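In what follows, structures are represented as structure tokens.
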Structure 1
Amino acid sequence: MAARYKRKQEQAKLAKEAIRHLFVEAEKASVRDDVLASKHVKEARKTAMRFRISLTSGQKRSFCKNCGHFLRQGKNVRVRMTQHHLVFTCLDCGHVQRFGRGAKKDDGVVSSP
């Protein structure tokens, strides 16, 4: 039983490396060919689902969840910052994604009443 668990861990580790490599290749390919970049993203997502691996937050933000295209700022995505959100708009399909900006950090100053 331990050998099976160890084998699954090794497969997951290899899958994570493959996913990272596919996103790097998608970034390189997006300069010259959007279709190839989208294929890399599709393959990375498929690998992550097959091995039940969560994508990092940066990886999640790098593709459109609606059309699957690789998002490249200034080319096919508009990024807007509001007070509480980052708003990503895919210029290929018009899909809007909102990401929280996180909680404000306490600066350590205590205000007196």
Structure 2
Amino acid sequence: MAVLKKLKASSLNEVIVATIIIVLIFSIGIAILNNITGNIITSNTTAISSELNELVYKYKNKRISVPNTYTFNNWEITASLVNENKVQVIVFEAIENDRNKIVTRKTIAHEEE
């Protein structure tokens, strides 16, 4: 007759403790990933940066006038003439209405002909 070897097994308490540890690690990881992706989405200014670059391009090609105010999605964009160190500069400033986030582009003002 064959002799069966006795296998060592984990107790129910050990299995429950291990499961709780694994669940806690995964829940902390999911919370961290959710926070990171939320911050990336809310701090994304690619669209408004592109719009400001387009306005700077239009100003350089004399297609828009200054001073002026524009609206883009949820942003208020103002274009104004400012003197900085005896140089006239056009400042394009975009302010988001919800979070008061500010994105700015500057270019040197072209001379009037």
Task: Comparison of 1, 2 - label where Kirkwood radius over Cα pairs in Å, for residues 49-96 alone is highest - done: 1
- [ ] Have a look at 1, 2 and say which one yields 0.85 for FRET efficiency 1/(1 + (r/R0)^6) of positions 17 and 89 (r between Cβ atoms, R0 = 41 Å, to 0.05), as calculated.
- [x] 1
TODO: For Cα extents along the principal axes in Å, the calculated result is 110, 28, 27, so let me know which of 1, 2 that is.
DONE: 2
- [ ] Could you figure out which one of 1, 2 the value 0.75 for FRET efficiency 1/(1 + (r/R0)^6) of positions 25 and 81 (r between Cβ atoms, R0 = 35 Å, to 0.05) was computed from?
- [x] 1
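No value in this document is a laboratory result; all are computed from the given coordinates. Predicted model only: the values in this text are computed from it and were never measured. Cβ atoms are built from the backbone, for glycine too; each structure is taken alone.
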